[in-house]
1. For the read-out relative contact order in percent (Cα under 8 Å, 6 or more apart), a value of 24 was computed from one structure; give its label from I, II.
2. Could you figure out which one of I, II the value -19500 for helix-only ellipticity at 222 nm (-39500 (n - 2.57) for each DSSP H run of 4 or more, over all residues; to 500) was computed from?
3. Given a value of 1.6 for distance in nm of label points 7 Å out along Cα→Cβ at positions 135 and 215, point me to the structure among I, II it was derived from.
4. Between structures I, II, where is mean count of other Cβ atoms within 10 Å over residues 119-126 highest?
5. For the read-out log10 I(q)/I(0) by the Debye sum over Cα atoms at q = 0.10, 0.16, 0.17, 0.20 Å⁻¹, for residues 127-286 alone, a value of -0.33, -0.85, -0.96, -1.29 was computed from one structure; give its label from I, II.
6. Which one of I, II has P(r) over Cα pairs in 10 Å bins from 0, in percent, as calculated from the coordinates, equal to 6, 27, 34, 23, 8, 1, 0?
7. Thinking only about mean count of other Cβ atoms within 10 Å over residues 55-62, which of I, II has the largest value?
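Derivation of every value follows stated rules applied to the coordinates shown; laboratory data play no part. Note that the structure is a prediction, hence the values are computed from the model and not measured. Cβ atoms are built from the backbone, for glycine too; each structure is taken alone.
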Structure I
Amino acid sequence: MKVLINPEKRLRSGWRILVQLVGWLILLVIVQTIQGVALYKRDAWMYGLGGCLYLLTGLGLVWGVSRWIDRRKFVDYGFRLNREWWLDLGAGLLLGAFMLTVVFVVEWIAGWARIASVTQTVFDSAFILTAGSALFTMIAVGVNEELVFRGYQLRNLAEGLPFRKKPGLAVVVAWVGTSILFGTAHLLNPNVTLMSWVNVTLAGLLLGWGYVLTGQLALPIGLHITWNFFEWFVFGFPASGLLPVGWLIGTQVNGPEIWTGGAFGPEAGLIITLMIVLAAGLILGWVKYRGRWKGVRGELAEYRRLL
């Protein structure tokens, strides 16, 4: 039983992560099936329903696991919704929009991209409905993936590592480990390359950077949402190899793949690599500007029993 249960009478961290990960993967398959049918039927309402299911069920899944398996308060995963949390969310939203806008502008100025069309949709419905479905889906993706890979997995992995006297080191190791898992989880996406794996892993480090510096998920959630939405819908790039369901600006890319990312989208190009480095500096600057600089939050490796 010691292989399964720790001295606190809880499942050991590896098993807790596995239970949550399997549940999330099952949910992901169900949602992707629903949205696949929606694309086949060209039904924007069904597509948006899939996003709604993903958001609500994903939150419910982690709430259930947190209470009955992890025995931790849900807010401890990074949802202490105070004023600073909402300010961080706004900063993350602005940063994600800024990053992908710069990518588009650089490619356009370099002559590697041109605007081929505007306000297009693959659904048999009004463009505004496609926009709403795309936005809601990206909100669901941003919230769930940050809750899965950062809020739940990073925290549980850090707690389970044998660095009780060095909680900051445990958090750093867990941060790197979950970022590698985040990059590896995208290997099944279409048109994947070695460069795309490297960049998505770096993106995981960037998203985790906001979490380990603040102890909250607001910054990474905001960044994740607008990164995806501006990449996939506003500018019509492929997002991690997935083609958009519609776009505000249909961008046609013909520049060198090493810079633009080719069929996988900007996430496989060197432009986004440079933007990740810049964004990491901006996040650090924001945290210091708000007077919250404490280094890596070692408390993320600590467990407080659910009362």
Structure II
Amino acid sequence: MSSRLAAIDVGSNTVLLLVAERRGGALVPLLERAEITRLGRGVDATGALAPEAIRETVAVLADFARAARGLGAGAIACVATSAARDARNGADFFSAARREAGLEPVVISGDEEARLVYGAAHREFGAARPLAVLDVGGGSTEFIVGEGAAPRARVSLQVGAVRLTERHVRAAPLPAGDLTALRAAAAAALAPVAALTPAPGALLVGVAGTVTTLATVARGLPRHDPRRVHGEVLARAELEAVVARLAALSVPARAALPGMEPKRADVIVAGGAVVLEAMRLSGFDRLTVSDRGVRWGLLHDAAPSPGRPG
């Protein structure tokens, strides 16, 4: 049996691939890729996946599956999150993924998504202190708290960078009053976060593309580099300044910034509003960036470290 495993996370905005192998007690990445296909485009308004979104996402899945198999991955875990959960025609996506990529995507609940994200964050940052984990996706946001390897409490909310943009963003640059309204909408959707009280001394870990993109832009990096942003610490005041700066630009001007993924430029301000309001509601002034989310949690489950339960 191959010691190499692969995981694919199909989100509302981005499809992510991880191929890794266990070496001693460590899970070592061999290949990581990400493509923005925006599977969840329009789902909030129509309740259905757009045919072109399905085609584009399945094409990426087929490419990722070929790459993983080419590296000798003995198994490919493929999960789908918010968009597939919400769409009435999700079966069209699943049948196309089976036919064209040879994959069987599994829809995971918001609670399961939260468990996987928390598990990955705990292995990276939670050995010595309690955690709060914020995972901002395209269609949903998870907030999880815990003091050990398993989360104590978690909430999954139907608000994310794409969903909030489609509901509330009408212009770019975004007028100051519109940015205030956008943040108020994010705060209202995230209200349950305030009820999840982190333990004293908890570390807030932010996961997923919105957070890593904000970190990349804040640090002025030429492009996203997981080795540079993973573990980076951002103050809320710094994030406030970055989001205000992005809101004041047109979408093409945002896309031209060093470190900005062009396909994320139209939704990054809404994503930033979610991050800022989640931090405010949970009482955190600093956020530690993680580049390791659902796909890492999946592979940790599949290849547990020695001494850890599977």
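1. Working: I: 24; II: 19.
It must be structure I, since only it matches.
2. Values: I: -19500; II: -13000.
Only one of I, II returns -19500 for helix-only ellipticity at 222 nm (-39500 (n - 2.57) for each DSSP H run of 4 or more, over all residues; to 500), namely I.
3. Details: I: 3.3; II: 1.6.
Considering all the candidates, the number was obtained from II.
4. On the way: I: 15.1; II: 21.9.
Largest one: structure II.
5. Details: I: -0.37, -0.90, -1.00, -1.30; II: -0.33, -0.85, -0.96, -1.29.
The read-out comes from structure II.
6. On the way: I: 6, 27, 34, 23, 8, 1, 0; II: 6, 29, 37, 23, 5, 0.
For P(r) over Cα pairs in 10 Å bins from 0, in percent, the value 6, 27, 34, 23, 8, 1, 0 is produced by structure I.
7. Values: I: 17.0; II: 21.1.
Top value of mean count of other Cβ atoms within 10 Å over residues 55-62, among I, II, belongs to structure II.
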